[in-house]
1. For helix-only ellipticity at 222 nm (-39500 (n - 2.57) for each DSSP H run of 4 or more, over all residues; to 500), the calculated result is -7000, so let me know which of P, Q that is.
2. Quick check: 0.85 is what I get for FRET efficiency 1/(1 + (r/R0)^6) of positions 138 and 218 (r between Cβ atoms, R0 = 35 Å, to 0.05), calculated from one of P, Q. Which structure matches?
3. Between P, Q, which one scores greatest on mean count of other Cβ atoms within 10 Å over residues 18-25?
4. Of structures P, Q, which gives 22.2 when mean count of other Cβ atoms within 10 Å over residues 106-113 is computed from the coordinates?
5. For the read-out mean count of other Cβ atoms within 10 Å over residues 42-49, a value of 20.9 was computed from one structure; give its label from P, Q.
6. Out of P, Q, which has the highest value for relative contact order in percent (Cα under 8 Å, 6 or more apart)?
7. From which structure (P, Q) was FRET efficiency 1/(1 + (r/R0)^6) of positions 82 and 154 (r between Cβ atoms, R0 = 25 Å, to 0.05) calculated, if the value obtained is 0.95?
Structure P
């Protein structure tokens with residue numbers, strides 16, 4: 001029995017509310033259970049310096065957690081004067097995941113920055129950020145096309161992410177904090193709408209895991225991201 005009472009292959013309740021930021025070209029508030037992440041996409045009409053005069057654009061991401069998004073208050077990273085290694089690793093993951101489904105030539109020489117701010121954390125924040133970040137990016141791309149700034153759709157596919165792990169000897173989908181903090185194996189699966197893998201992060205927190213166990217977790221990840229892509233489609237069509 002899971003601490004949450006969910007079935008082994010059951011997602012937490014998903015909610016994606018779009019248009020939550022007045023000024024951003026694309027925005028959403030994604031809720032996966034008690035994990036809530038605000039995602040905004042901002043368009044700049046120039047690329048980073050390393051892409052000037054190449055005809056190609058760039059999509060990047062920034063990630064942060066509000067001080068009281070967790071059980072105890074954490075210090076703002078700005079106050080410390082630098083980002084933690086965890087923050088840098090997560091925002092690079094988000095950026096890589098989103099760029100995997102972007103035609104950067106079709107985007108042209110501009111940059112879209114997707115900001116993912118964790119309002120409330122209960123496990124799976126990076127996965128929620130990727131899933132919600134895609135929605136914000138989709139809305140920003142729609143804005144570019146509506147204005148005739150780009151002629152084709154630079155966004156080639158959906159991308160979503162979900163955590164899976166082995167808790168008390170059982171493979172689980174979509175771990176919350178209680179499960180994640182005690183899991184023997186913890187993994188994150190980033191998968192496109194067409195079922196192609198973008199990235200797998202999996203590690204043994206306790207005993208090493210087998211290839212069969214990894215494949216079981218991947219199967220759960222495929223199922224979970226299919227459901228998340230369906231939620232993305234519903235959100236952007238609303």
Structure Q
């Protein structure tokens with residue numbers, strides 16, 4: 001029996017050699033202005049934006065809808081002006097004054113494990129976060145998505161990083177993949193890629209069906225894929 005979960009869209013910007021960042025892992029800019037507009041529209045169409053622990057702690061993103069017009073359109077539909085921000089982090093060692101927690105208005109949700117101390121949990125809750133424990137050493141992604149569905153979220157967008165994306169793909173927990181491929185090459189064996197972690201064999205590879213292709217004047221392209229569910 002398939003348990004209910006939100007529709008999961010993975011969106012990522014990567015270089016022509018498949019890197020999400022440089023080896024410094026400090027959130028190097030990859031998207032162009034045209035692509036930022038595309039991402040902003042996707043955010044505005046989502047109930048929540050999800051990021052993994054390394055992205056949360058290293059980059060501390062705001063994850064807000066930038067366009068006032070799009071925020072007002074959400075409000076006119078009876079929605080919060082910004083989608084909820086969701087962090088998947090086994091050890092939630094972020095500062096209460098972080099941009100993820102302080103920039104808003106937006107609902108802030110953290111899925112973590114008992115590796116995050118009760119003292120730190122209270123700090124995060126005092127900073128406005130909803131903190132939920134899912135799993136022991138690592139966050140149980142299936143349980144977290146099921147819980148988001150229970151909270152009323154029906155469409156979520158994942159914005160990285162590579163480890164979270166890899167696990168969602170491996171577990172069959174994602175529905176679409178949108179990729180902006182920039183006309184850049186970062187190189188570096190240790191630079192993060194679209195799907196990090198342990199990797200998969202050829203027989204385990206995730207299969208994709210192309211839904212669309214857009215060409216940008218900046219030289220980048222956007223490819224939209226349906227993620228084909230395994231029948232195994």
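1. Computing helix-only ellipticity at 222 nm (-39500 (n - 2.57) for each DSSP H run of 4 or more, over all residues; to 500) on every structure in P, Q gives -7000 only for Q.
2. For FRET efficiency 1/(1 + (r/R0)^6) of positions 138 and 218 (r between Cβ atoms, R0 = 35 Å, to 0.05), the value 0.85 is produced by structure P.
3. Once mean count of other Cβ atoms within 10 Å over residues 18-25 is tallied for P, Q, the winner is Q.
4. Only one of P, Q returns 22.2 for mean count of other Cβ atoms within 10 Å over residues 106-113, namely Q.
5. Q
6. On the way: P: 22; Q: 30.
Largest one: structure Q.
7. Among P, Q, the structure yielding 0.95 for FRET efficiency 1/(1 + (r/R0)^6) of positions 82 and 154 (r between Cβ atoms, R0 = 25 Å, to 0.05) is Q.
Taken together, the values in this text are just the output of simple stated rules run on the coordinates, not laboratory data. Nothing here was measured: the structure is a model prediction, and the numbers come from that model. Cβ atoms are built from the backbone, for glycine too; each structure is taken alone.
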